[in-house]
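Values in this text are rule-based calculations from the coordinates and carry no lab data. Worth saying up front: this structure is predicted, and the values here are computed from it rather than measured. Cβ atoms are built from the backbone, for glycine too; each structure is taken alone.
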Structure P
Amino acid sequence: MIKHIVMWSMKKDSDLALRIGNAMEVKKRLESLKPNIFEIKKFEVGVNFSNSSTACDIVLYSEFESREDLAHYMGHPKHLLVREYIDNVTGDHHVVDYEI
């Protein structure tokens, strides 16, 4: 089983309302992938509510059966479209992929 976790911070150059709106749109677009990409076994998207200075704004927790399934997801055209939007509204991001 492969775990794929990504955390993003929204771009800080926009106002708070716009950042929150963009975060919710990221969540919506990511969640639209699960019914369209067979290889996804588990998929959770969360928007942060913590005020910690070290917190990220959005997290994706996902599971795949194999590294090949993760690679298929990463290259899937629907994922690439969502990723393009995410890249436009987020700044830093962190990724962890591991196998259990």
Structure Q
Amino acid sequence: MDFETSLRRAIKSGNVVIGQKETKECISEGKAQMVVIADNCPEEFVSYLKEQDVFRYIYKDSSKALGLSCGRPHFVSALAIVDAGESDILTLKRA
């Protein structure tokens, strides 16, 4: 599985929430099936995630690179997959 392709497909065909604040809200509402964080995500948010019962995937690059993978021209340090749509990205949970 190519992570970037799967992520773009999830953004296009599913429901993906981008940003730390929005991701936090999504987790608290119990909607997040998976959270993706950049390798340089702020430690405060990483600590918050460790206390939550949600699958997290660490993107092995910077928030700038994650933003570009999302097709966004800005930094993205965290995002939540609510619905993967036609993407196979949730297979990472079984890996």
Task: Which entry (P, Q) yields the derived value 0.96 for Cα Rg over 2.2 N^0.38 Å - done: Q
Open item on the list: One of P, Q was used to compute relative contact order in percent (Cα under 8 Å, 6 or more apart), and the result was 49. Which label is that?
Closed with: P
Task: Comparison of P, Q - label where distance in nm of label points 7 Å out along Cα→Cβ at positions 2 and 18 is highest - done: P
